[in-house]
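Please go over the structures that come below.
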Structure I
Amino acid sequence: MRIKIMIGNIEDWFLVDTGFNGDLIVKTEIFDKIRTKPSDGGEVCVAKDLCFSALQKVVSIDILGRQILCRALWIPELEDNIVGEGALIKAGILLDYKNFTILDP
């Protein structure tokens with residue numbers, strides 16, 4: 001599933017990944033456009049033995065009309081926009097796998 005998310009004036013599609021417990025992973029072009037200062041995002045593991053160093057920026061996003069604060073991570077080795085469980089929980093988003101839809105209850 002994919003969902004549109006606004007970060008400031010940047011809108012793009014994000015892959016929903018409930019196996020990722022963070023907020024967001026963003027592509028280079030989006031990370032570069034976010035006007036906040038980057039900081040160390042720590043180590044992010046995408047599989048048992050596959051970990052990467054990340055940078056992060058704190059951002060306000062709009063997801064289905066809800067404004068929430070998130071950590072946007074940038075991992076040079078990954079060039080996908082991913083929204084994780086952290087942001088979905090903060091926004092109160094419901095995933096309906098039976099009907100393959102994303103709901104704002």
Structure II
Amino acid sequence: MYPKLYNVAAPFRRPTGKPKDDLRAHLMPIKLKQKEKLEALLSNHETDVQLLQKMVISRRARLAASEKKASDDVISRSQITERMDMERVQKATLDLELNQL
């Protein structure tokens with residue numbers, strides 16, 4: 001169909017005489033390739049964002065669990081401290097009573 005001399009895969013295209021249409025026809029394949037590349041990049045970034053969101057959610061859950069555990073430890077330690085203080089007061093009271101006898 002095409003002369004072997006030119007090694008052309010597409011038919012020869014002649015300008016229409018309308019510069020805007022000719023330029024659009026010339027730039028369209030380039031823009032389509034750029035669009036495909038940008039869509040692929042966007043897809044990769046969206047996948048990365050979803051992965052990061054999952055990581056953030058799991059780390060927030062672990063942080064909340066750690067905060068709860070720390071809070072529970074503080075409460076239990078304060079309860080132990082109160083008991084120890086009560087025992088010291090009771091022991092001091094008993095010592096005073098015994099010394100008065």
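I, II: which one has Rg and Dmax of the Cα atoms in Å, as calculated, at 39.9, 127?
Derived from the structure labelled II.
Out of I, II, choose the structure whose coordinates give distance in nm of label points 7 Å out along Cα→Cβ at positions 19 and 43 equal to 3.9 when calculated.
Comparing all candidates, it corresponds to II.
So if we calculate FRET efficiency 1/(1 + (r/R0)^6) of positions 59 and 75 (r between Cβ atoms, R0 = 25 Å, to 0.05) for every structure here (I, II), which label has the highest result?
Structure I gives the largest value of FRET efficiency 1/(1 + (r/R0)^6) of positions 59 and 75 (r between Cβ atoms, R0 = 25 Å, to 0.05) among I, II.
One of I, II was used to calculate mean count of other Cβ atoms within 10 Å over residues 67-74, giving 10.0; which?
Label of the source structure: II.
Please state which of the structures I, II yields -31000 when helix-only ellipticity at 222 nm (-39500 (n - 2.57) for each DSSP H run of 4 or more, over all residues; to 500) is computed from it.
Going through each structure in turn, the value belongs to II.
No lab work stands behind these numbers, since they all come straight from the coordinates. If you're wondering where the values come from, they're calculated on a predicted model, not measured in any experiment. Cβ atoms are built from the backbone, for glycine too; each structure is taken alone.
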